[in-house]
Structure 1
Amino acid sequence: MTGQLNKREKLILDKLSADGSVSVGNLARDLGLSEVTIRGDLKLLEDKGWINRTWGGAAAAVHRDILERQRLFTEEKNQIAKAAAELVEDGDVIMIEAGTTTALIAKYLAGKRDIHIVTNSTLVFSYARMLPNLQITMTGGEFRRHTESMVGPIALSTIGQLNVRLAFVGTDGFSLENGMTTHLMEGAEIVKAMKAHSQNTVLVADSGKFGKTGFVNVLPLSAMDLIISDTKLEKTALNKLVKAGMKIKIAAA
């Protein structure tokens with residue numbers, strides 16, 4: 001899932017997001033292009049990790065929920081992930097929790113040396129497996145397709161046996177009033193475990209999540225050593241967070 005998307009690729013992913021699969025013939029007709037051109041587009045999307053090509057068409061490489069979230073705040077998420085990766089030092093052992101922004105961090109570790117990643121995210125694995133400088137420990141556990149994550153007792157047990165310098169975690173919503181929140185209890189437990197076994201915990205969250213509240217409370221924002229967001233975070237919100245004592249980094253291009 002690397003590389004930027006052009007307008008036609010985004011249109012193809014729109015159709016995949018709605019239908020789950022597409023055919024070369026239908027895409028050629030709907031977009032007014034030749035089947036040769038569409039096959040070329042599908043090959044590029046497969047190379048970027050967005051789709052799996054099938055006989056006569058393609059299917060999404062990940063759950064539709066993930067596909068939809070990956071296409072929101074794409075530029076901002078990459079900026080945040082790049083800023084997060086800059087915190088990692090050669091020889092570090094880090095944890096990366098499942099999420100569409102957190103997963104991108106692995107992509108920006110290409111220039112680092114001897115990095116060991118502990119993760120419950122199959123998206124992180126999809127990026128990290130291509131980089132020889134990264135050693136990967138998967139937590140194991142029960143696989144949740146709609147979050148591309150491993151959760152449950154096995155995942156928690158693995159995390160509980162390890163200690164790292166940095167943990168990068170995500171959220172479905174964050175605010176001073178409700179702290180970090182998520183839609184899944186299992187995901188909240190993973191974040192808490194990573195927090196407990198890291199020297200420093202960094203929340204990476206795009207501005208679109210500020211003020212939103214998920215079903216499950218995770219941790220107060222004061223539990224984070226750093227919050228990384230993007231330039232679209234409103235100045236009033238930023239000032240409010242800073243005034244409350246939060247350490248914030250705004251990632252820019």
Structure 2
Amino acid sequence: MLKDNLFFDIIYFDMVSAVNKNENSCHDCKDISCAAAVLNSRQLGLVSSNSRESLLQKGEVILHEGSLTSHIIYLKSGLAKEYIKLPGEREQILQIVKKHTYLGLPSLFGDRINHYSYAALEDCKICYIDINKFNSLVRENGNFAYEILVSTSRDSLNNINRFLHRSQKKIFGRVADAILYFSKIIYEANQFELPFSRQEFADLIGVSRESATRVLLKFKAEGIIDLKGRAIIVLKMDLLEQISQTG
């Protein structure tokens with residue numbers, strides 16, 4: 001009887017795996033995360049059967065601050081902003097989140113309440129993953145847990161360093177830092193288009209919109225950048241880096 005049960009378990013698992021693969025599941029996902037890449041076939045099948053993919057349009061809120069954490073959200077494609085609400089309907093943007101990133105991880109290991117909001121800066125494709133299944137994989141697979149720890153630690157250190165440096169800089173240094181942030185980290189290119197308004201750009205560096213615009217125009221007048229609407233071209237990277245360091 002035990003052998004028969006084992007036989008049917010194996011057949012069932014093979015059938016589930018085949019179905020998952022045929023449904024373009026995690027097994028053949030082109031946007032799989034570094035963490036999920038270390039999972040075995042059974043574990044990938046577990047993620048596939050406990051997740052749901054969704055498409056969000058630019059401007060839609062992905063996750064609300066203060067809500068209970070019921071799912072881990074994986075950003076498969078697009079850009080999102082992580083932010084907190086301030087008095088007077090203002091926002092403090094903490095960071096820009098690129099694709100292939102898990103959202104809400106601090107709440108997974110914290111108090112199960114989301115302390116940040118996330119909104120789509122462009123059309124995004126996301127996966128909602130059941131938090132209990134995600135938790136079980138963290139406990140079961142050490143390599144998976146290690147990749148998650150690396151991701152959360154790297155983001156925390158980057159954010160802490162950015163905020164510490166920002167608090168010690170004047171507005172010229174802050175604007176230079178923001179341009180370098182988009183150029184080197186977000187887009188990895190000297191030419192890019194800001195994914196949001198001038199007000200949100202100002203919210204990212206903690207200054208007024210008028211002050212941020214004034215510095216951007218000054219950088220343009222001095223030939224450091226070219227500026228056309230939301231499009232920015234870095235013309236003098238070395239000078240921009242110097243302003244960032246001395247700002």
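Output the label of whichever structure in 1, 2 has the greatest value of Kirkwood radius over Cα pairs in Å.
On the way: 1: 18.8; 2: 20.1.
Largest value of Kirkwood radius over Cα pairs in Å: 2.
I have -11000 for helix-only ellipticity at 222 nm (-39500 (n - 2.57) for each DSSP H run of 4 or more, over all residues; to 500), calculated from one of the structures 1, 2. Which structure is it? Computing helix-only ellipticity at 222 nm (-39500 (n - 2.57) for each DSSP H run of 4 or more, over all residues; to 500) on every structure in 1, 2 gives -11000 only for 1. Computed over structures 1, 2, FRET efficiency 1/(1 + (r/R0)^6) of positions 46 and 174 (r between Cβ atoms, R0 = 41 Å, to 0.05) reaches its largest value in 1.
Just so you know, all these numbers are worked out from the coordinates, no wet-lab data involved. What you see is a predicted model, and the numbers here were worked out from it, not measured in a lab. Cβ atoms are built from the backbone, for glycine too; each structure is taken alone.
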